[in-house]
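Below you'll find the structures, each written out as structure tokens.
Rule-based calculations on the coordinates, nothing more; no lab input. Everything numeric here is computed off the predicted structure, so don't read it as measured data. Cβ atoms are built from the backbone, for glycine too; each structure is taken alone.
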Structure P
Amino acid sequence: MSLIQPFAGLRPAPGRAAEVAAPPYDVLNTAEARRLVEGRPWSFLHISRAEVDLPEGADPYAPEVYAKARENFERLLTAGVLIRDPEPRYYVYRLIQGGHTQTGLVVSASIADYEAGRIKRHELTRPSKEDDRVQQIQALGAQTGPVLLVHRATPEIDRTLAGVAEQPPEIDITADDGVRHQLWSIVGVDLTDPLTQAFDRLDALYIADGHHRAAAAARVAAARWGAADPDGHQGFLAVSFPHDQLRILAYNRLVRDLNGLSVAAFLERVGERFTLEPCADPVAPERPGVFGMYLQGVWYRLTPSAGLPPATDPIAALDVSRLQGQLLGPILGIQDPRRDERIDFVGGSRGLSGLTRRVDAGEMALAFSLHPTPLQELMAVADRGEVMPPKSTWFEPKLADGLVSLVL
């Protein structure tokens, strides 16, 4: 099979996209999702976060949540709010946020190539989160949350997508967060086949965001068809963007306590490893190797006092690795950030106020701001077949749920 394939997508009916489109299921908590669906009966959050239609306190992973998701999905289908395209096609998806624009291709990405490592991963997955997506896909009979892929920029692909985007878009909406979402169809083998072939000439695709969605799709495919029916071993819903158009923001850290240290003792230990510079303004690190720290209402700029330790591999060179190895582990006792309940992660889209607010409220003891991880470092790690530390990258703007779904 080819690396990518066109498919007959399930989309909002003409004029209904603004009512349907929703933020990705995993960037909201239940309370936020409940607020967003108020007065919006057709929001895709009724499907992706179906606990919003169950009583307060409902377990988001309970069987009745997936049953409610199916019920809500069928309601949108029956009402004609969602309709399926009559033939396979690709879709051009453009995101515009302020002065930033990125244009990608919506595809069915090959599960066989994912399992063979040609579609490369850089994160480990958690079984519980995989299980959640498996149950969601099985309940709906569709993949509704696209995986964000990245490919090395290719003039041939860029020109094709730009040419399609010169036409009036079929969907053109601006979400509540100010991000503009545009969508075009690419229909007919004379247009789709050259794109399929252009992608087949690429060495690899890289998963930027959505590892759990990809893993869940592979599990569902194996359960439905297995190795005995490779033609039925379908792809997973994805949008692939050129590497020079994606934008990564910082993925910052919050820590619940000082690991039994007094403030003075903690600052003394940090000062043994870093130069501590109190700052009047919030610290958004301007370069790799510099960190911001917020503690008791004061921002500090942290610079390694002995310079950056030598990086022995692409993972060791990451700022998230340096912070973990130099401070979070040896001083705060957080040895496994994937499982330690004392650490939390905040995407850069929430700004530095997303850190200070929770520290000032007493929910957390301190916060760290980081410089964004360069995309080339992500690709270097994936090329080596290795995995990055958890919560290393935050991609912005986010793809919407509900604009295109892949029916199994």
Structure Q
Amino acid sequence: MTRLRPHPLDLLALGLLGVGILCWATGALPAADAGAIIDRIRPILAFLFSVVILAELTSQAQTFDVLATRLAIISRGRFAVLFLLCVLLAVLVTVGLNLDTTAVLLTPIMLALADRAGVAPLPLAVTTAFLANTASLLLPVGNLTNLLAADRVALPTAEFAARMAAPEAVSVAATMIVLWVFFWRRGRRGGAARFTPPAPFRPADPVLCTFAGVACALFVIAIVAGAPLALASAAAAGVTVVAFFFRRREQLRWSLLPWRLIANVVGMFLIVETLSVHGLDTLVGHLIGTDGGFVGQLRAAGTGLGLANAVNNLPAYIAGEAVIPLGNHTQLLALLIGTNAGPLITPWGSLAMLLWFERCNAAGLAVPKRAVLISGSVLAVLAVGGATLALAATS
């Protein structure tokens, strides 16, 4: 009889949630503070719940497989063109859905594409890992921290995108440079000058594949137009679920429900709120300061980068947000840059990095940790520094 073992990430999620509830139950976190933080994240949790289901069903509909294979065919065996198209796909998925979708769903597709095209898998895999973080600055949906920041500075989606467009562009450009130098250039990716494009990918259900792709596109259009995030994602996920109910009912399983992500988020919020009550605010306040000018922005971005790699980007953002004065909107956005584009040095820097390592391990790809550590460190400094300069210059 096979004995089922819980996944390590399941244990991590349950542990974080358990510790958070224990803080609340023992009074280490006052009930009023706990209630306030839960009220704040309730709409965010509703959004995460539905957008993860939408992303998972889109993957099952093989929409991402079709797109990735089409990109390889369009490149006609040229690595430079494949590189640009893979970057474009990773950026679009990160911006339009979220960074965890890029890490969880796009990574195995890129690995399968590398196998079909006969190219080294590591460059494609690292592309999804790095861009899941560095390309998550543009829209509120790209990262949970973005949702918190957009709410704090009261910016609708279009205005948030306008503020973060220059930092996003610089962050992605820095990522492309590091990816090419460390992983994609000839000699790093292997000795071949060209590769053989794969055959076109034919989804099992073309109607469902198209339907899921249209649902994702309409979701992005709706949020850019200003529709409430939770409502837009719930509508897109709802119609996709209905389509699966009529065409692939057997794929609607309980495992689609993203309980692990929800448990992680709730647990982290409760734990960080508890630490803030007991002195974390004071320490982070000394690191960030209250200067809303360029120096203060650099301090906020650097503190976000360091804390994210030390603990995780979500608690790092929460701790930093708590000490930044309410009127220092640009300093808060600089903190966001540090916590989004910075967690590339340690595997636990962001949930996306943890999920990416897990996906690579499941696919049998041995990730060279030293190479990822060195390149991630270089990229974190370049992306955060450059994006913060861009933010200051356009503010």
Have a look at P, Q and say which one yields -23500 for helix-only ellipticity at 222 nm (-39500 (n - 2.57) for each DSSP H run of 4 or more, over all residues; to 500), as calculated. Q
For -0.58, -1.01, -1.43 (log10 I(q)/I(0) by the Debye sum over Cα atoms at q = 0.09, 0.12, 0.15 Å⁻¹, calculated) the corresponding structure among P, Q: P
Which structure, out of P, Q, was FRET efficiency 1/(1 + (r/R0)^6) of positions 120 and 208 (r between Cβ atoms, R0 = 30 Å, to 0.05) calculated from, if the result is 1.00? P
Ranked by FRET efficiency 1/(1 + (r/R0)^6) of positions 80 and 144 (r between Cβ atoms, R0 = 41 Å, to 0.05), which of P, Q sits at the highest value? P
